[in-house]
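Chemist: Structures for review follow.
Just so you know, all these numbers are worked out from the coordinates, no wet-lab data involved. What you see is a predicted model, and the numbers here were worked out from it, not measured in a lab. Cβ atoms are built from the backbone, for glycine too; each structure is taken alone.
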Structure 1
Amino acid sequence: MTVDMDGVFCEPPFGQNLGIHRTFYDPAMAPHPARVYPRWLNAPLDRLRFDFRRPMPGARGALLRLATVRRLVLVTGRRTRPRWWLRHHDFDGVFEAVYVNQSGLGSAHYKQTLLRRLQPAEHVEDDGRTAQLLAQTSDTLVYLCDWPRNRDLPLDTRIIRVGGLVDLASRLAP
């Protein structure tokens, strides 16, 4: 099972998940390129954007429960490694591997490309656009964590909406 980070087990700023998109990509179109900043600029910007975020309530326990029934792999659209955050919040060692977007692709297409290579049975996501793209272009079962900005979207029937990781763990793990 691959797991996204921000909005899934890392809380967005002020509890508002504004990074969720309400429009979809056409799966037949070419991948969306990203605006990629040089590492000397991106690393401090990412620290400012992400280091002060807290874990979602119950997320660590839910991931540990899921790890009893699934192999967990972190897949994030972040462009810098979240080692400090994972260690600081005691998530270090929960995931078998950590994949960070070091490509020239936007987050949704990066995840699409990576999941084609990894071929996970399941993926946990918070962004409706990414969930839709993955459901339409892969055999991966997508769990979409519920947020106000991804409600009422015309989602693919292969996407399963969950309340969050705690809800997902209660469904899948004893």
Structure 2
Amino acid sequence: MSKTTADVTVKIQTEAGDMTAEFFTDKAPGHVENFVKLAREGFYDGTRFHRIIPGFMIQGGCPNTKDGGSGPAGTGGPGYQIDAEFNDVHHERGVLSMARSQDPNSAGSQFFVCHGEAGFLDNQYTAFGRLTDGFEALDSIANAACTPGGEGSSPVEPVKIVSMTVIEND
């Protein structure tokens, strides 16, 4: 990389509009490095936001949600896991954080964007960035119709991440 991850932003282009994220390199350097690496490689292109809870979060980044993907949505990853980097960033509207299983060190590629106040996640999930633009797209995705049953978080028509573009900042 010609620049550090502190010198980049990522434009997340979705079917519902674009979102732009900046990163907390000082708080979660490993998670920022991993997310930016996956974005550069095109890993997220074609994945869908498969879990939506209005007022809470939208979750994406599972490779199983791509066209032709195999396995249940929400169970895929990049083939490795990264250790937690819990920090003092407050989970609130626009914050990006890594999804994980019950094992705190099980994050890989799946991430979520907080749609509302989620302070109960503080120091339990690794917050690594925040939106600087694109709150209209966040709202559009978060308010999509979901199928009834369970926690009611499976969108009827999941929104696709068309591409992620890493932008080198001067």
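Chemist: Which one of 1, 2 has helix-only ellipticity at 222 nm (-39500 (n - 2.57) for each DSSP H run of 4 or more, over all residues; to 500), as calculated from the coordinates, equal to -9000? Please list the in-between numbers first.
Modeler: Details: 1: -9000; 2: -3500.
Label of the source structure: 1.
Chemist: Here percent of Cα pairs over 23 Å apart has been calculated and equals 36, so which of 1, 2 was it run on? Kindly include the intermediate steps, with their values, before the conclusion.
Modeler: Values: 1: 36; 2: 32.
Derived from 1, not from the others.
Chemist: Now, a different point. Which structure, out of 1, 2, was FRET efficiency 1/(1 + (r/R0)^6) of positions 13 and 93 (r between Cβ atoms, R0 = 25 Å, to 0.05) derived from, given a value of 0.75?
Modeler: Values: 1: 0.45; 2: 0.75.
Working through the options, I get structure 2.
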